[in-house]
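Trainee: Following are the structures in question.
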Structure I
Amino acid sequence: MRIFIHYILSIAIISIYSANVCPFLAELKNGERILLFAAAFGTGFLLRQGLIKLGILGQDYLLRIKRQIVLDCALFILSGIGVALYNFYAYDFPTGSGLKIVIGSLILGFYQAIDIGLQTERKINNETSKTGKNINISNNFLRLTTKIILIASLSMTFMIIVMFLVISRSFSIFIEEGDVTNPVFMKNLAEEIIFVTLIFAAENINLIISHSKNLKLFFENENRVLLAVSNGDFSQKVAVSTNDEFGVIAAYSNLMIEKLKERTDELQKTRDVTILSMASLAETRDNDTGAHILRTQRYIKVLSLHLKNNPKFSSYLDDETIEHLYKSAPLHDIGKVGVRDAILLKPGKLTEEEFKLMKMHTIYGRDALYKSKQTLGFNSFLDIATELAYCHHEKWDGSGYPEGLIGENIPIPGRLMALADVYDALIVKRIYKDALSHEQAKEIIIKGRSCHFDPDIVDSFLAIEDKFISIASEFKDD
């Protein structure tokens, strides 16, 4: 449609232009001129459509725009030559008349080709965004500043040429009449100059708007991707759709994202390995096994994913928080490294004094993680790990430790770990007790609803108990 409009407007403009610059064409009736140019440019339009369907532009993004610009300019020039030749043979118009038509066709073809070239850039951008098939940037591209200077210089040159042709034609007519001061001459000349000025202004404004759309599209894509990256999403890429400075910026942006992703993945793997190493070290001093930390972190994850749809938890349990809960869950008993072996490994029931010392593991864990927070500064991952270590023995009715928090005053990580930890302790055999079945453990958890455990978390556990069974089966103790 944009190309069709270009051709229609070009027929109208060149019909008026030709009468203003060529006295021979001015002798033709308006309808004759319009029909003549409509036939020539209409043929050019149909020829263009056929060549496009034949794939003359090719699939290579770098060549497509160049070929399209050459094609459009060539078709306009050929249309102008066709009219000139027709006038030469049909009306015996001089060569100068035809040359003026070719110049006008070249100028209109120039503006049409650049505008459609900019539109093609937008289409290529959309294609590369959808397919992810970026162009390969070459080192010898034409700089954007050079393009702007070249287009502006050509535009000014064309305008000067057309102004000269209009003025010279008007002067030649009125000089023959011997009165260049005739008010009619001055009026007609002013109208012709205004017409030419308006046409060039409209064409240049159209190019500015078209180029602005391309810039807007690039900056929107760049900002969208950078915003996603700033939020931790490294899957986004900027479409590399132009072989210029903006294509280079897009290519380097994508390279930066890849490097950031590699670095982030490396840091996350290092963090995960460190967590598991620390948690496993703590487990070696306890009667629990390493599978305990694998099971409990998965219990927490499935509970969190289910509770994500609960209005009481939805604002807290976003995807990032759930991932942090999963990763930091193994640190919930890290404080046990500070408990003496005589207490930690005692096979029988602890005395009251021993139990007081055992309860200190929550404080040891909190303090160790708090020191890490002081070194790193704000860190949502360490915040969650600290709450898990410190609050996983708090109870809903306030009878837990270390602070005796009640209800929703207990941080959500502590409430989640409370159920996950107790469930795992119940179904696993220890040296001082036998393992309970899932049904037995479930009954105990149901009895603890609203006194030991958050009732909503218990309800979530009951809704997904098959997942708990599956996790317990997959990660059995050796």
Structure II
Amino acid sequence: MRQEIITVLSDVGGLYKIISFFVLVPLGVALYMHDWAGSGGFLLILFYFAGIGHLLDRLPQYREYTRLSSAFASIALAWLTSGIVFGMPYFINADMSFSQAAFEGMAGWTSTSFSFLPITEQADLTSSLFFWRAYTQWIGGLSMLCIFIALMKSNQSVHERRHEHIITSLQIAIKKVLPYYLIFSFIAWFAIFVQDVSLLDSIYLMLSSVSTGGFVPHPGNIMFYDNIGLEMILICIMIAAALPLPLYFSLLFKRNISVLVRKKQVLLLFFMILLTTSIVAYNILSSMSEIGSSFNFWTAVRYSLFMSVAAATTTGFWNTTLGGWNDVSLILIMLLIFVGGPTLSMAGGIKLRRVLLWFTGITWWIRQIFAPSHAMVPLFFGGRRIGTKDANLEISKSTIVIISSVLLIGVAILLSVHVQPNADVLPVIFDTISAFGTCGISLGYFKADMPVISIWIGIFLMWAGKLEMIPVIMLTMVLFRRANL
């Protein structure tokens, strides 16, 4: 057990060293802005990741523990500590408590739009803290995408009896993905900038939209701009960020347009958005007619479409308040946030592929029950036939993620209600699911003045939700299982 923990810490050191390179950008921005206080905070973060990363990376690695489960544990530990450390600039410069700063750092690192920053009309947009808040979402989205690509590659190496270290796989993934991520970011920035948005605002919106983060340094989020053209551009960017990365390679290099139709995840994503948009728009118009308001049909579509896309892609943008929405509309938004987008995308949630595989597996199990004893019932998923052993393994993993996610959300809701017995239950449920889905659309439960326990519940939810539970489970097993197990 001790050797496995040492191996995990060694991998954490390697991950820290990779993260340290990305801290150089906000440090340079702070120095350029002559924000000496902000640059001091970024220097501390740089020294932490570079220094601690170097020390941990020198720890010995025991080959029997350099397996996929240990890699999962390393990622979980690195992401938890990194999110907390990323909050230190707020603790130093934004008059936040340690818990509030850790929440802010984790929200940025997990691409969640919850924020305790004092955002007012007089907010200094040239502050490096605002850039840091949006930038952490940008690198958080890139990092998680590369991590899951590296884990998939490591898993393939295991099946092929080859050994490739997780850090090596991650470095290769970053080199391959980063150029396309930068090109996508530039296109998104230009599309936002031409919508009569200032240079600084266009940079902040680009960083938050391509990562499905949703942070806006203005009160009222996207409502501040009141720009329909900007909202349409952001809808396109959010959907593009939530599409699986392999889809783009098929479109760019193979020029295979038909892959759009064959991707069940993509079809399900658009179906859920259109269905939710239709129902929510109808509910908005119905509620407005009941109170005698002359609410325009296209305005209802504008609000329902934008919020449905923001929820389905787990981007925390909002262009209207949810206070007047009925329970059906709010439940649909919560469902979109919980499910999230396709795998290998910047979207959060438990992922559409996992839901599709789970439902496919349930029907497959039922068919096996009623099939003759000598019959072989094949399972087809993703256009290929899956063997019985692999099928049971994949379905079991999806079931574990879904059940553990529901249990975690349930426990978090019960603890939150216990800590704040006078809180309205609906905002607690909504914001808890939004935190787990790393979205950030809120009914107002998560506030800076909430109890410390509730703040740390939110931190844990964002961390576990971004990692999709499996790495969290693996880390727990490494830390608490007995040495002889």
Structure III
Amino acid sequence: MALCVAATAWFPLFSINALPSVNYNEGWNAYRQWMTLNGQPLYGSHPVLWTTNYPFLSFHIIGLLGAAKQNLVLAGRIVCFLSLIVTSVLMGAIVWQATSSGAGALYAGLSLFAWLAAFHAAGRAADDPEMLSLAFTSFGLFAYFKARKQFFWIMVAAIAFALSLFTKQDLIAFPLSAGVHLMMSRAWRNLAVFCGTGAIAAGLLLAWSLQLDGSYFFAEVLQPRAYDWQNLVYETWHYLLHFLVPMLIGAAVLLADRDFPNRGLLAILLIFSHVIAVFFAGGDGVASNIFYPPLIADLLACVIGICRLERGIAGARPFGAALVITTLVAALMVPVQLVADIAAATDLPATTQAARAAITLLRSETGPAICEDLLLCYDAGKPMDYDPYYVKDQIAIGRVSQPGILAALDTHHYTAIQLDAYRSVRRPGRDAGRFTREFLTTLQSRYQTAFVSRRYIVFVPRAYGSGAKWSGMTKARAAGG
């Protein structure tokens, strides 16, 4: 498992300061972090073509850290990678609390790092709040495991969960499971302290957010999005493909061993984390990281079960060996990820060159631009004016009118438009990427390509024709590979 960690950790460290974005969210987050540095409220208005639908905490944390080095994206990637390490350490600490097994704790920490890194590779070192939020909520779970010995830790858990939810609001499985466990245990005093402390912490964070970032917090964070059943099926299948066996074995151990440490809490965590993850997996744009909590619940149940079976406390040793094999089976995805990382590392120089060329072209155009890779527009100094994912989502649920957007293309309101070439073949007769059929049809009739590479395409208005301004178009294509 240590070899699996090494195999999944080298590439994010190798490319942590690379120019190409890891995923769509990096540019999106960089814009918000920049807003906090420049005193612009995150929720000071309710824009039509973009939104800030995450809580405020990560933007201010990364903004402050990134200001020192003048590199917000690098700061976000470093915090993400460190959060992955912290989360892994905390899972080992939980196993230690439950079993007093140093070997089990080390194995759990290594396993979690490898599982998370290979399951959702883009989340290893990305400028995104998900992993920071996971570190907060994992610390809350660790504190809750300690709470049976020290009453103080109930309050610590509630505060950590509140910090997690104001970093990113989707990780509700752990605090909800803790609350339900207190109710089922009839620990009414602890439940009152837990809920009271959490309410006070959340109230203070909310007041701080409203003071710093404006009054549209709820309008932005609670913004509805389309529900995509295809995305639900795909993400759930992706999770089950890797972790169905650990999930079933972990559940079987909990059912078979009535003396299992923290049996009730882990059972509740398994149930609620899976139900919540599957439900949220249908959200438009939701990625595999929505399954982080059930993945953690699977691992805890399996590794704690290994420790008990190894000591002969319950069951037979062959079943313990089956548990070990089960956790190792989930690591079979590591070689696949290693091959992908090697290919990405080999392609990195060409991709970096293409990104620089695209940014130079975008920067040369005065006026607003649209970027499917938002980090390109951010690096080119373009204002946040149009969020492709958000606009397409809001068109799908009828909250944004598409004719107005097409009219903006007709009048060349946007002086440059960048598309991701590698996502799919761009054809007017079909949806592609983060744009509608109608958008692509109008784009191809009103704009022409000024830059083409294997990863990026940049369009400019056809009104420029083939004059002197774009006499270097062929050269730009060559520079982009």
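Quick note: the coordinates plus some simple rules give every number you see, no bench work behind them. It should be emphasised that the depicted structure is a prediction, and the values quoted were computed from it without experimental measurement. Cβ atoms are built from the backbone, for glycine too; each structure is taken alone.
Trainee: So Cα extents along the principal axes in Å, computed for just one structure, reads 127, 41, 41; which one of I, II, III is that? Before the final figure, lay out the partial values.
Mentor: Values: I: 127, 41, 41; II: 65, 61, 53; III: 80, 47, 43.
Comparing all candidates, it corresponds to I.
Trainee: Comparing distance in nm of label points 7 Å out along Cα→Cβ at positions 102 and 310 across I, II, III, which structure shows the greatest value? Before the final figure, lay out each step's value.
Mentor: On the way: I: 8.3; II: 2.9; III: 1.2.
When distance in nm of label points 7 Å out along Cα→Cβ at positions 102 and 310 is calculated for I, II, III, structure I comes out on top.
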